[in-house]
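Given below, in the form of structure tokens, are the structures.
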Structure I
Amino acid sequence: MLLRKRQHDFKRERLGGATVEFALCLPLMIMLVFGSMEASNALFLRQGLSIAAYEAAQVATQSGMAAAAAEARAQEVLDARNIAGYAVTISPQVTATTSPGTTVTVTVTAPIDANSLGPSWYFTNSVIRSTVTMRRL
């Protein structure tokens, strides 16, 4: 009878140990999962900014095109990807008469906070920037 009682107590102690391990590991696992989601979201944001900058640079460097058309193309790409709080900068200011061979730089920036999936604990006050440089045709 004494042997049965000791076996039963041993199982109870093991259950308590598993509960403590679970309580210690669960917050770390949750942080790891949400951190991975936020990092993936930041990579998606960076890719979207790169695509928008490339598309705007292609429009800005076409013969006869102006900066307004390039900015509109960047906005179209960014809106399609639901990117918020972005800014598009084209340098130098491109007009329809800008000479061929001029180097045009398009920079697109967006804050990670405005494009986060949840509370911004991981990338507070961070901004992602993408720059593309092309020669005007």
Structure II
Amino acid sequence: MQKKGYYCPRCSARVSGDDNIIVRLKGRLEAPLFSVHFDIEIPAQPGIYGAVFSEGVVLRKGAMIDFLCPHCACDLTLKSNQKHAWLKMIEGDNEEKIIVFNKVYGEHSSFVFNQETSKIIASYGEHSNMYLEEFDKQMNFFGF
């Protein structure tokens, strides 16, 4: 039984701290001739935005960040939408949900899905309407 928090969908390792305030991931920026990996922390609460990342990393609005599991290095990019990543979320009473969050620096959209039905339970952020119609369709969270 996993306790309340956020988990990698591939290896099931916990990526949130014991207090469930911060999610700790690896970030990756790539271009044809380089790749940079760095530690990144994002708020665990859906609808709260911001990031703390390694010193020396400078992100500009619009940068696409690949989020990776810090334990198994799984790319958390959502297969159906390359601008979003996802994690498993365990809430009270061991209820499993899916959290989908934006990978574009400066864009604010996140969604909580019912694990069993793959339907949106909640959406957050001023950019969520751009993706709501797409995400309101049946989602498949399997197949890395």
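What follows is calculated from the coordinates using simple rules that are stated; it is not laboratory data. As the structure is a prediction and not an experimental result, all values here were calculated from the model. Cβ atoms are built from the backbone, for glycine too; each structure is taken alone.
Assorted remarks:
- At a computed 3.6 (distance in nm of label points 7 Å out along Cα→Cβ at positions 40 and 104), which of I, II: I
- Each of I, II could give distance in nm of label points 7 Å out along Cα→Cβ at positions 88 and 112, but the derived value 2.5 comes from I.
- Origin of the derived value 26 (relative contact order in percent (Cα under 8 Å, 6 or more apart); candidates I, II): I
- Computed 18.3 for Kirkwood radius over Cα pairs in Å - originating structure among I, II: I
- For 15.0 (mean count of other Cβ atoms within 10 Å over residues 16-23, calculated) the corresponding structure among I, II: II
- Structure responsible for 0.40, with FRET efficiency 1/(1 + (r/R0)^6) of positions 24 and 80 (r between Cβ atoms, R0 = 41 Å, to 0.05) calculated and labels I, II on offer: I
- For helix-only ellipticity at 222 nm (-39500 (n - 2.57) for each DSSP H run of 4 or more, over all residues; to 500) computed as -19500, the structure of I, II it came from: I
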